[in-house]
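A.B. asks: Got some structures for you, see below.
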Structure P
Amino acid sequence: MARKACRRIDEPGHAHELTFSCYRRLPLLARDRSRNWLVEAIEAARRTMNFELWAYVVMPEHVHILLSPRERPYQISRILWRIKRPVGLRAIRFLQEHDVAWLRRLTIERGDGTIERRFWQVGGGYDRNILDPSTVRSVIAYIHLNPVRRGLVERPEDWEWSSARWYAGIRPVPIEIDPTIPTLDDARGSSDGV
């Protein structure tokens, strides 16, 4: 079955709420090793693609990110490629060396006999453009509450792989947040659902 394409709108001044999932929603981000690969990829993409990171959470099988490109023009698909590609390559390389059984779960054999390995789910994921400061605040709350809703922790700041810790003043954190959010003071108190 073909996946629905994600429509991307690369509009200057817009923030983007992005969600993307691991292949077949497998828990490929359940280990610190793969989470650290993602953190490194986000940091590298932030430097090369010049965007502000306002919120994130790394769940075992998917990721939520709220970012705002600084460059005009920009392509959000290029930013995502810079984040996702290095993680997939490192994971596949690791599995080739250490766990061929898991690698088989990520392998697709095409009709023509070629083989493809996937770390990320095919398709565009979720991309929502955001302009309104109150929407920024509610998106940050939504992102931070993911581990709580799943029953992984009691409070958003208890999940190590989330920017909720940064907003709660807990250091060190896996990724520092850009403190340029127009609603920064409101966002700090947003873990209560808005």
Structure Q
Amino acid sequence: MKPILPGIVQWSWHSEEKQIDFNGHVLNVGEHRILVDPPPLSSLDMTQLRQGEPVDYILITNRDHLRETSSLREALRCRVYIPKHDAPEMDIHPDKTYTDGELLPGGIWAVHLANQKSPGESALFIQQGKGILLVGDALLGKPAGSVSLLPPEKYADSALAREGLRRLLKYQFDALLVGDGTSILTGAKPIVEHALAS
């Protein structure tokens, strides 16, 4: 686990199958400690996670990012929030489903993204510093220092998917934290603009 921004820690697990790092984030926001899209943890990471304040919530951005949620929910005794539109396709009973525009614990805004790989794909926006955006499968941090979309075959319509992602540009953010790949800790918005324009 490594601190990457004030109040935010990231850990990664390398997927040999996908040849990319899967990232989880620990958010210390307001009075809450929140996990986002948690991949597997090493025993050292788990020890670090158990230190300090207890984890209150796990937030999931899409149906394919449950990852280690079930085991961590049991181990940490925390609540799980998932996107409402993905809930029917997920093998978990959440404590709550969330929808677009909802204010989640810690003052995190849910941003639904239309026409993505899964119907509930959502970004999470934190109005902290110059703005922080967290995404699941909406954008990949690949190659490092840039972002890319999933392969076209992952979408019903890749042009509509790209248009759906343009909603992210309505938000003021400097950091982009990705579930897959390498996060961009500063200057992220122009990079996202470039990726969605090309």
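A.B. asks: A value of 24, 18, 17 was computed for semi-axes √(5λ) of the Cα gyration tensor in Å; which of P, Q is the source structure?
C.D. replies: Numbers: P: 29, 20, 15; Q: 24, 18, 17.
Considering all the candidates, the number was obtained from Q.
A.B. asks: For distance in nm of label points 7 Å out along Cα→Cβ at positions 44 and 116, which structure out of P, Q has the highest calculated value?
C.D. replies: With respect to distance in nm of label points 7 Å out along Cα→Cβ at positions 44 and 116, the highest-scoring structure among P, Q is Q.
A.B. asks: Figure out for me which of the structures P, Q the number 28 belongs to, where relative contact order in percent (Cα under 8 Å, 6 or more apart) was derived from the coordinates.
C.D. replies: The read-out comes from structure P.
A.B. asks: Another question, if that's okay. For FRET efficiency 1/(1 + (r/R0)^6) of positions 52 and 156 (r between Cβ atoms, R0 = 35 Å, to 0.05), which of the structures P, Q scores highest?
C.D. replies: P
A.B. asks: Here's a follow-up. I have -11500 for helix-only ellipticity at 222 nm (-39500 (n - 2.57) for each DSSP H run of 4 or more, over all residues; to 500), calculated from one of the structures P, Q. Which structure is it?
C.D. replies: P
A.B. asks: Moving on. Of the structures labelled P, Q, which one yields 18.6 when mean count of other Cβ atoms within 10 Å over residues 84-91 is computed from its coordinates?
C.D. replies: Clearly, the read-out refers to P.
A.B. asks: Okay, moving on. Can you tell which of P, Q yields 0.6 when distance in nm of label points 7 Å out along Cα→Cβ at positions 36 and 124 is derived from it?
C.D. replies: Q
Every read-out reported here was derived from the displayed coordinates using simple, explicitly stated rules and does not represent laboratory data. Note that this is a predicted model, so its numbers are computed, not measured. Cβ atoms are built from the backbone, for glycine too; each structure is taken alone.
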